[in-house]
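Next come the structures, one after another.
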Structure P
Amino acid sequence: MADPSRDRDALLAELEALHAEVDAAAGALVARRPVRCGVGCTECCVDDLTIWTIEAARIRRGAAHLLAHGEPHPPLACAFLDPDGACRIYEQRPYVCRTQGLPLRWWDRDCGGNVTEYRDICPLNEECGPPVEQLAREDCWEIGPVEERLASLQARFDGFAMERVPLRALFAPASADQAQQGEPEE
């Protein structure tokens, strides 16, 4: 019989590897078109972000001491910001935080079946280089492929429940269910 905690550990290791891939790819994009994002730039660090439970488990594991003994940032901004606007879980931050500020591209299909490419970038980064519409495809973060891989990890992690959790909720005491699944309570 398979050990569920070992399976969870393997999935969390896959998530960590995926996050490392995202960081490398995002770093390559920033090297070609800088962004202003950094400590103190908290426009995207909002309070209503939700993340997959697999990413929550990674944060609980890597930031157990902070979650047990720290206080969340006041409401309206991300609970994980410190008073200076730095991320207190930077190494464990979720996927959405790893791609903030990048020039983005994605496709949408209308009801007639026509596919349109869309692009966007944080308004604070518009002046950091050429307009996002003029960027080469490879100079934009493509929305879709990584999200699909992350969703696949999540499905295997929670048995296809596909649950999400608000970042702020991670500061709540761990439930008995979380403790039973091998997530630290302290």
Structure Q
Amino acid sequence: MSVSEKLKKECAKYVPTQFDPAVDPGYVHPANGWRNENLECQTFEDSEFDLVVTQDVFEHVFNPDLAISEIARTLKPGGAHVATVPLVCKTKPSRRRARLMKDGTITHLLPGHYHENPIDEQGSLVTIDWGFDIANYFDANSGLNTTILFIDNINLGISADLIEVLVSIKQNIPDL
């Protein structure tokens, strides 16, 4: 069972999303049930979620600063963002692979690289090769507190490259 299937089964308020630029924001796909959301400019209300999960998404967004700040905006105080992101640069600085220009064209800084996309057979362009500096990037652009978790334990059936998980917490600061 995939993480998405498990969340859908066990979390009554789970809202699956995908992004299709040809579809109106906030639109819910009638057959598949996912809601169309651009992480960089979401239609959700402020402080709507206790938990936001993104799975292998942040290497595909052009403006990750906007995406993480939008996630922070939609989290309730004390809420968390759990993200899987392939950290291919590890201890080297993250590097940008492509930029979206103001006229809507894409400038490739490195050869185009694509990952599978469940709603687009052409795949999703990788825009950034992330390193461990992603945690500081998330924190600086969101006000969240991010930790990178790494579990490599064959006894748990977890042993592979690119298995880091980021957990970002929105502080629950009481009114003074």
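Out of P, Q, which one gives 1.12 for Cα Rg over 2.2 N^0.38 Å as computed from the coordinates? Considering all the candidates, the number was obtained from P. When relative contact order in percent (Cα under 8 Å, 6 or more apart) is worked out for each of P, Q, structure P gives the greatest result. Determine which structure produced the value 1.03 for Rg/Rh (Cα atoms, Kirkwood Rh), for residues 21-124 alone, calculated from the coordinates; the candidates are P, Q. Considering all the candidates, the number was obtained from P.
Quick one: helix-only ellipticity at 222 nm (-39500 (n - 2.57) for each DSSP H run of 4 or more, over all residues; to 500) came out at -4500 when computed from one of P, Q, so which one is it? Computed on structure Q. Comparing FRET efficiency 1/(1 + (r/R0)^6) of positions 61 and 85 (r between Cβ atoms, R0 = 25 Å, to 0.05) across P, Q, which structure shows the greatest value? When FRET efficiency 1/(1 + (r/R0)^6) of positions 61 and 85 (r between Cβ atoms, R0 = 25 Å, to 0.05) is computed for each of P, Q, structure Q gives the biggest number. Here distance in nm of label points 7 Å out along Cα→Cβ at positions 77 and 149 is compared for structures P, Q. The highest value is that of P.
Every number here is computed from the coordinates shown, using simple stated rules; none is lab data. None of the values given here were measured: they were computed from a predicted structure. Cβ atoms are built from the backbone, for glycine too; each structure is taken alone.
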